[in-house]
Each structure stands twice: as structure tokens, then as C-alpha cells.
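What follows is a set of structures to go through.
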Structure I
Amino acid sequence: MLPVDDVVAMKIEADVPTKVIDSEQPIPDGYMGLDIGPKTVKLYATEIADACTIVWNGPMGVFETPTFATGTKSRASDRKE
């Protein structure tokens, strides 16, 4: 599954202004895709809830910076055995 929306910003720093854009849109000049967006967070949560096996190949965003850690942290906490 690929993201349906993305969080973008001009810098990888805490508390910078961000935008949420649809994944079908091009990322605006000067911006970087730094996390999955809120629609994607919900979509992935639904899929993970029904999954028997999950293969995770890295974080959803730049999780080292709190502003861009939402996608990774929310998905990592979905499945509890």
C-alpha cells in the first residue's frame, strides 16, 4: 500500500510550518515529503487491524524529528499481542 496523502515542509526541523498534500499532487518546489498524512494514518490502521503478518521496511517519515514522527509512532503502536 502506498500513502494517499503526505506531510511536507521546507526543512527537517521541529515546529516548522507543514502542509498536507494529496499523494497524486506534485510536492511543491522547495518542499520535501517528510511523513505520511492523516488519511494514510487511518487507512493503514484499518489494514493493520486485520493483518496476520506485517512486513515493515522502515519508518513512515523522519521520526527523529517530532513534527514528522506521527505516522511512524501511530503505526508502530497499532498491533499489540
Structure II
Amino acid sequence: MSYKFVECPELRTLINYLCPDAIMIPRNTVKVDIGRMYMKEKLMLKELLASIPSRICLTSNLWISINTDGFISLTAHFVDLN
């Protein structure tokens, strides 16, 4: 979904109904926060993969949903120090 989704009036009405005290944040804040979270997780994953003493086996899968949306998955199998 796009970042603009957080500004959808229906979503804001639903969240206000579920939690009247909730403060909705603008899409630009969501975009910046998600970017920061992505970079943090990416760095953690790089450090984890660099510390692996063995090899990494990658498995991929491609499929198309009934409404012709394409998907790909990538799974990494490895043995860590623990």
C-alpha cells in the first residue's frame, strides 16, 4: 500500500472509532519512519550474515495469484553460532 493510505478518511474514521485517543501521523512521517526501520533492519541482517561461519543456502519461489499479481519469496537457510 502507498504511504498515502494513512491519510485515507475511511481509515482515520475506523481508527478514531477503535481508539478515540489515537493521533494519526502524516504520510511523510510514516515514510521517514519506515525508511529508518528498513535501514536499521538491513544493517542488522548484514551483520548477521557476515558473522555466519558456514554457507548460506537460498531457496526462491515465484507464483502468480488468481488476480495475476506476481509474487516472489526468498528464503535463506544457514547454521549460526548458536
Have a look at I, II and say which one yields 10.1 for mean count of other Cβ atoms within 10 Å over residues 24-31, as calculated. I
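For the read-out helix-only ellipticity at 222 nm (-39500 (n - 2.57) for each DSSP H run of 4 or more, over all residues; to 500), a value of -14000 was computed from one structure; give its label from I, II.
It was calculated from structure II.
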Structure responsible for 21, with relative contact order in percent (Cα under 8 Å, 6 or more apart) calculated and labels I, II on offer: II
With distance in nm of label points 7 Å out along Cα→Cβ at positions 16 and 72 computed per structure, which member of I, II shows the largest figure? II
Entry that produces 51, 34, 22 once Cα extents along the principal axes in Å is calculated, selected from I, II: II
If FRET efficiency 1/(1 + (r/R0)^6) of positions 40 and 64 (r between Cβ atoms, R0 = 35 Å, to 0.05) is calculated for I, II, the one returning 0.60 is structure II
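Read the figures in this text as sums done on the coordinates, not as results from a lab. Since the structure is predicted, the reported quantities are computational estimates derived from the model, not experimental observations. Cβ atoms are built from the backbone, for glycine too; each structure is taken alone.
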